[in-house]
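Down below are the structures I want you to see.
Coordinate-derived values only; no laboratory data. Remember, predicted model here, so these are calculated numbers, not experimental data. Cβ atoms are built from the backbone, for glycine too; each structure is taken alone.
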Structure P
Amino acid sequence: MNLFLALILCSFSILLNAQDNARLNRDRFKLVLAVDSNASYDLDVKSSAYLNGPNVLQLYPGEKVYLEIEEVNGVISNITSVKENKNPDRTIEVSFYQDVKSGKNAGMILKINNPFKMNLTYSAKIFLMKESKWVETSVMPVRAGLSSFETWPDVIVTIALKDWQLSKDSNKK
């Protein structure tokens, strides 16, 4: 009985610790993007989840998120956004930001750090300011143990990343 009680308390402690690090929602903020030297794009972003639907990450420029991954033999079973990178061997770091030069948009940059010993693939959609709609975009796999940078010349209001997969094949997309 004492062993059973100890196991339950240990499991509860681990669960509480995992929940303490969870960062499920972004705080409300005002997004301001440079368009050109005379104009900017402003948006009130409401408090919302980083992960939407089945493992779909939505980011706005200026955000950095840590995604803790649960995987078995390269198959991703769960993704959780967390406050801190407490498990660097299974946490993907994703940041999205705008490059501004002389008050003008100089491009949007997505950075992904892949800690796994396998290549990371994903797909992406971007919400373009000038078109006010979601558009498919191409992205390259993130090689095992490396970081990748994707860039776009357009003003992107938000980006959605999905279809996360780990693969030994560097040509798989």
Structure Q
Amino acid sequence: MTVELSATDAGSVMFRIGEVAKLTGLTTRTLRYWEEQGLVTPSSYGGNGDRHYSAADMARVTRIRDLQKLLGFSLAEVRVVLDTETVEVLDRVRSEWHSGELPPVRQRQLVDEAIAANDQLLERLDTTVARIEAFRAERMASGERLRARRTALGPAQGAASGDDAREN
């Protein structure tokens, strides 16, 4: 689920933790844990300790969720992605873009910055995907070797294992 807000909403809307959880499909416990881990920080706290999340905070929560659920990243890997300058650039560009009317020259500059930052992030993701594919290939080869070894051993003689008992 992607949360989209209009440019006019982006600067002023604040969400409580329960609303963020509902909109992102996460639990409040997960959001609190991510806060403890330093992955996301609410923009403000109410007088009674309520967490208030801005649209930018929501975008970060959604990004963390997507990196975990869609790409299978661990929280440590998510932290590496979030700590890169490219993500900060994208967040800054997005924030300035939604801040109000910008002259066309500045709009072009922001779009150019976003393209460059996005391309850098894609390179990092491609590197990560390549490492995952290499690891998968290793596991596949290992599985094939193990299966060949098992086949070469033949059926167990007088074994009580479920697989061997069913083969007889």
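Out of P, Q, choose the structure whose coordinates give helix-only ellipticity at 222 nm (-39500 (n - 2.57) for each DSSP H run of 4 or more, over all residues; to 500) equal to -4000 when calculated.
Attributed to the structure labelled P.
Could you figure out which one of P, Q the value 79, 42, 23 for Cα extents along the principal axes in Å was computed from?
For Cα extents along the principal axes in Å, the value 79, 42, 23 is produced by structure Q.
Could you tell me which structure in P, Q was used to calculate relative contact order in percent (Cα under 8 Å, 6 or more apart) as 20?
P
Comparing distance in nm of label points 7 Å out along Cα→Cβ at positions 42 and 154 across structures P, Q, which is largest?
Q
Going by FRET efficiency 1/(1 + (r/R0)^6) of positions 114 and 146 (r between Cβ atoms, R0 = 25 Å, to 0.05), which of structures P, Q comes out largest?
Comparing P, Q by FRET efficiency 1/(1 + (r/R0)^6) of positions 114 and 146 (r between Cβ atoms, R0 = 25 Å, to 0.05), the maximum is at P.
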